[in-house]
Structures are given as C-alpha cells and as structure tokens.
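Just below sit the structures, each encoded as structure tokens.
Please treat every number below as a calculation from the coordinates, not as lab data. The structure presented is a predicted model; accordingly, all values stated were derived computationally and were not measured. Cβ atoms are built from the backbone, for glycine too; each structure is taken alone.
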Structure I
C-alpha cells in the first residue's frame, strides 16, 4: 500500500470513528477543536487547517456564536482579521466530546501513542 493510500485510509477510519461519538455533528466538534487549539490564528488560517470552505465555516461559526459556544473579535492590529475563542460553555462541550473519545482509547499503548504523535506532526508540517 502506498503512503497516499494509507493516509486516505487513516483519514476515513478516524472520521468514521469520531462520527460515532459526534452524532452527525463531526464538523461542529472539528470547528470547536480547531478554534480551541488555534485561537491566536486568523479565521482564514483556521479554515486552511480544517480544509473546509469559507462559507461552511461561516455558517457553522454563526450557529456556534448564537449558542454561546464561541466568541469572535477583530484583531487589534488588522481590524479585518477575526479571531475566535471558545467560551466556557464551548470548552465544556468540547471537553465532554473529547472525554468520550478518550474512553475509547484507554487501552492504547506507547507504540500507538508515538505513531499518532509522529503522524500528527508530519501532517501539520504538510498543511
């Protein structure tokens, strides 16, 4: 199996696994996660990391703001730039989702942990 085939398989398998816990709201949790991890990045950079369309991101974040899960503010230097953060409610919802995922991987071993870390680091360098 080629590297590209393996990466596609990994992506499909991990998305199917996380969908199980996301109740068909996987994009919602991806957006919450990336806003949490990259709150100092601009919206356009978060969109690039997520790999989704700007319009889909805008719709999702509009709903998340209405629900009180995220807040947005304009950048101090460049007022056109929007920065997003999770609210306490958003942090709680993301935390609950992540705990459910973590319960599934309780039996992981150091080799699996290291492989996941290496893959994550590699893919982050490529994106």
Structure II
C-alpha cells in the first residue's frame, strides 16, 4: 500500500485531545497542532480527559502518563476496557523511561514516544501519519 506524504494528509476534519499537566508543554503542542490545521482540545489531567472523550469523538489522544487526578495508565485502562474505546488511537508522550513501552502498547497505545528525545515538529509529523491511517 502506498503511503501518503505527511504534507498531503488532510487533517482539518480530525480532532485530537492533548492530555498533559505541564501547561507550557500543553500550550506548545496545541499551538503547533493548530498551525498544522489539526484541531486540538486540551486536558490537564486524566479525569478531565475521560469526561471529554465521553462527550466528544476524538480521532487521536496524545497522552502523558504522569498526570494528576487519574494517571495516564488509569486513563488507558478505562478507555480500552470500554467497548467503544477499543479502537481509540492513543499516542503516549512521556518522560518515563522506555521500560514502559511494552506495557502501554499491551494496554492498547499505538506508540510510546519519549518527550526528551522527540521534537514537537517530529511529534506533529507522527500525529499526522497516525491520523492519515
């Protein structure tokens, strides 16, 4: 199957939820997504994120693991245990070491990305690729 170049992937009708407790990181990612015509909602914790996905269909969730009120692990468990959430695309974007990579993928995450080694531009490219699938 031929892969569509990232710059040609249509993202205007796709919706992303960014779940991140660090305000600066949350704002930077959301801004960069909007610059790339990707509508993005924000959530500062796992509890708020669960409420948002009950009300809105998201094409992708970008999820930190270390969150207040409900961790990213608990969020993943809750979403993937719900029959309607099994197909939800979730990219984990965290600073936890790579030892959690297999764990979150087994829990249903599409990717495990380390914040420290991934630029926001690279992250947006990965999100666009995932939205294009």
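Assorted remarks:
- helix-only ellipticity at 222 nm (-39500 (n - 2.57) for each DSSP H run of 4 or more, over all residues; to 500) from the coordinates reads -22500; which among I, II: I
- Structure with the greatest value (metric FRET efficiency 1/(1 + (r/R0)^6) of positions 47 and 111 (r between Cβ atoms, R0 = 35 Å, to 0.05), set I, II): II
- Label whose coordinates, when semi-axes √(5λ) of the Cα gyration tensor in Å is calculated, return 27, 18, 14 (choices I, II): I
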